[in-house]
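Alright, structures below, take your time with them.
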Structure P
Amino acid sequence: MKQLLEFLEEINQLMCEGDLDLATKRLRTRVKSEPDNCMFKKMLGDLIYLQGHVKEAITIFEKIVLKNPKFTAALYGLGIAYYRAGNLAKAIEQFEKIIAINPSLAMAFYWQGISYRHLGEEEKSIEAYRKLIELSPDSEIANYHLAGVYMFKKNYREATKYLSHLAKISSENAEVFYRLGLCYHNLESYEAAVENYKKALELNPDNSRCREMLDLIIHVDEP
């Protein structure tokens, strides 16, 4: 156990120092000497992925899950690697496996949602984000992305529900108020739109898009 902890500390120290090449070399040596140790293989896959070698990382993760199909950490790494490689269908498949094993792993729903969104399957994306919000109601990324899908579908009323919640938990995020302004603008709730545009500009005075939208309302009756 002591040797294991010392090895893990060495890898951690090398990564903190930015010496990823040496950390990778140490892990490759360890994996070679202990080929059945999935933890070391997973660490190697993560490190390889971190360095941008997505295809090799996929190969490593695939070998792990082939032998240990319920190793959710490896499935998660594989899913993200597939996503980064642009293989969205394969990515979704891994996240579905994770959810089947442990439906409380919230971030699997996030990656599922964003993958479906890129595939143009908005309803499935909405379903995934909603499940993430059920598990983590204050998830900023889930509320933000779900609102974004609803805005894309021009369901501005539904989008305001999630953006309004975001405005409470992320009150310094100018983009949230700008998007709220856009939603209310499209719903012809001009007073609420102006209020949110102004709040967005307080937080980010350089948002020219927001200023233009605000001017459209304020000067609507001008010749």
Structure Q
Amino acid sequence: MNILLDGKPLGPAAHSATVGQALDAARRSLAGTDLLVLGIRCDEREVSPEMLEAVLERPAGDFARLEFVTGHPVDVVLEALRQTRMALADSFTGVREAAEALSRGRVSEAMSALVRCLAIWGQTHEAVTQGGALCRIDFEDLVIEGRPLLDWLHDLARQLRGLKSAIESRDHVLLGDILQYELDETLRGWECMLDGIIRHLEQARRDAGAPGATVAP
């Protein structure tokens, strides 16, 4: 059995009983670097997210070759933010569908569209907060369009709470007003926030001269 880290033998993992224990050894070997384990290959096959939990519990000896693939946090976060940006753009359509359905009295249809949008917006908040922490971004120091990132996040959280409250209280008049008169501008602001974070990470990476430099302002 060969246990590898980026194609090189991972000595500390040689006696691991399970794939999960080998992963722990790989992570320990990366201490003091800015690398993360981003993928696992078992006998040259990529382990999918759906299979990960089951594979981690399997004996390491089940595989002739077990390889852990590393990468830089900035690359991971940038990809997540770009995907989030695309999903956020798609939510404009969901807002219009919800507003139209609500104006026609099709409440169930409106709620269904809005719930999908809320999931996207919640993921946006999560992607920014978790990704920012991973890249060591100072949420108070990073300024986007004249506003600290922390203010953007507070605004996003406040808007989400307001929408959820209107949904839970069945205040369809308030909800209709939010959908028709507020959300488009709010979503454009969130797009601006994401674009600013992405530019910051891309520029910091270029300035550092390394693909995965950490990027505290």
Structure R
Amino acid sequence: MDGALGAFRCALVRGDKTLSEGSAATNRALEDGLGLIARTLAEASICAQDVDRIAAGTGPGSFTGLRIAVSYAKSLALGWKRPLVGVSCFDALEFGIEAVPRLCVISARPGVASVRLLDGDMRHRASGSAAAVADSVRSWLPGGRLACTGAAEDVLSALAERGFAVDILGSSFAPAQAIAMLASRRVPAANAHEVRADYGELPPAKIPKRK
């Protein structure tokens, strides 16, 4: 399941085949999330006992949606006594994309992007305004062609101003599908509490003014 990349989504997969999937608006995830999960299982005629493992997108992304999805995943893993796998939302958005160097962009909150650059064996991360993350990318690469996935439009102009020719690529899989497929190939956490949300750059705390 994923709540960090827009709507709250869940998918049930077996190997590389999606058996069923569903989505709910982020502002309804808390109320409708468990019902959506139940319907997704029912549509595939699968019960909780048939589920091998549970997976959740761990962010970065929407603070509220991410927190809800990870909380649901932990609760189900503990309640159903199933292993839990956390999957980075960067990995989900890049699933099936092989181009390098490539930049994955996630809109963390208005005006702030979280990015991850994969260049050979090197990985770099940054968060901030479009200009700030583009400056970071420019410090990692000299310019030239750059594959970009995720919320590429958020940083497109800033990258172009710094000498990058961007090729926008999209995964063939919805985030929840990619998360489930990736999780089937990974070692689960030793316990559900080890799976933690990656909130990227959190908004600054607001200190109330004294009257």
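Some observations on this one:
- Read-out distance in nm of label points 7 Å out along Cα→Cβ at positions 28 and 84, computed value 1.8, structure in P, Q, R: P
- Comparison across structures P, Q, R (criterion: relative contact order in percent (Cα under 8 Å, 6 or more apart)) gives the highest value for R.
- A value of -25000 for helix-only ellipticity at 222 nm (-39500 (n - 2.57) for each DSSP H run of 4 or more, over all residues; to 500), calculated from one of P, Q, R, originates in structure P.
- Computing Rg/Rh (Cα atoms, Kirkwood Rh), for residues 68-139 alone across structures P, Q, R gives 1.17 for structure Q.
- When distance in nm of label points 7 Å out along Cα→Cβ at positions 36 and 52 is computed for each of P, Q, R, the largest belongs to: P
- Origin of the derived value 3.4 (distance in nm of label points 7 Å out along Cα→Cβ at positions 44 and 156; candidates P, Q, R): R
- Value 2.1, calculated as distance in nm of label points 7 Å out along Cα→Cβ at positions 4 and 148, assigned to which of P, Q, R: R
- Identity of the structure behind 1.5 (criterion: distance in nm of label points 7 Å out along Cα→Cβ at positions 108 and 132, calculated), options P, Q, R: P
Since every read-out is calculated from the coordinates, none of them should be taken as a lab result. Keep in mind it's a predicted model, so treat the numbers as computed, not measured. Cβ atoms are built from the backbone, for glycine too; each structure is taken alone.
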